[in-house]
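Here, each number is a calculation from the coordinates, and none is a lab measurement. These numbers come from a predicted model, not from an experiment. Cβ atoms are built from the backbone, for glycine too; each structure is taken alone.
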Structure I
Amino acid sequence: MKGIFVILDGVADEPCNVLERKTPLESAKTENLDYFAERAEIDQCYTVKKDFIPESNEGVLSLLGYEPFEISRGQLEALGTGMNLKNGDLAFRCNFATIDNLEEGNILDRRAGRTLTTKDAMILAKAINENVKLPFKFEFDYQGKIF
C-alpha cells in the first residue's frame, strides 16, 4: 500500500491584520487540502507523549520516527539551509518582529517576516551582520544566505 503522510505543521496559526483578522488557513484556497481530506483516514496521536505539548521540530521529528530531543530547531533549520555546523556552534531559529518603538519595545507582530518582501528581509539581515558586534564569530543567516 502506498500513501501520503501530510503534516500540517503550524497550520492553525494566528489571525493577522493583513488577512483581515483571519488565519492563513481561513484565507487560503484549499482545493488540494479538500481533495485529500475527502479521501483521507484521519487519526489522532500524541506526537511525543501524553500531556506534553511539543515544539514543531519535536513533533515532526517524532512523527518521522526520530528522537525528538536530539536536535534543536535552530540546528535543524540551519542544517536545512545547508549551513555546516561544527561542534561548539550555537544555532537559533528566529523571526523578524515589529515593535512599537525602541523605548517601549512592545512586540506588535512577532512574525513580521510574513509581510516582508525577500528584498526587505535581506536588507535587514545584512544590517544585522554589519551592526551586531560580539566577542565571538557571529553570522545571521537568512534562508541560507549569509551576508
Structure II
Amino acid sequence: MPWREADLAIYHPRSKWAALGVRTRDGKRVQADSVPAALLIPMGRNGPAFLAYENFKIYPQWNQSLNYAITAAYLATRLTGAPRYRPGRVTVQRLSNRRGFDSGGIDGNHGAKCRAAVKKAQLRFGLPAESYPSSELMDRLRR
C-alpha cells in the first residue's frame, strides 16, 4: 500500500482504492466504481482507516481538527445504522504491557493510560516524550 496516498487532500476513485487492497470492515473489497474518496488513517497505518467522500470536506471547514471531523462523521454513520468500527491493531498496548509499561487493557484505544505508558517508555528510551507511539518507539519496544 502506498501510504503516502492516505491523505484528506488526495482523492481517488474507489476502484483505485480497491486495486490497492483497501477492504471494508468485514474484509470485502471496496466497491470498484468511480466515486472519489480519500483514505484517512488518523492513528497511522495500524489503526482504524476511513474512506472520506466529497461531502466530508464540510467537516474540516466547520472544525479544523481532523480527529473532530472524523468523529462527527463517524457518529453520523452510526446514527444511520452503520456498525461499530473494528479498532486497529493493538500492538502499542501489547508491546508496552510486555515491556512493563502498563497501558491498561488491550482494547485498541489510545486513551489516557495508554498515552501515559507511551510517554514513560519514550522517557526511558531517551525519545521525545510526546505520548504518541512513533516508529522509533515501536522499534525499541519490539527489541
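Numbers below:
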| item | result |
| --- | --- |
| When FRET efficiency 1/(1 + (r/R0)^6) of positions 49 and 81 (r between Cβ atoms, R0 = 25 Å, to 0.05) is computed for each of I, II, the largest belongs to | II |
| Given -8000 for helix-only ellipticity at 222 nm (-39500 (n - 2.57) for each DSSP H run of 4 or more, over all residues; to 500), calculated: source structure among I, II | I |
| Read-out percent of Cα pairs over 28 Å apart, computed value 28, structure in I, II | II |
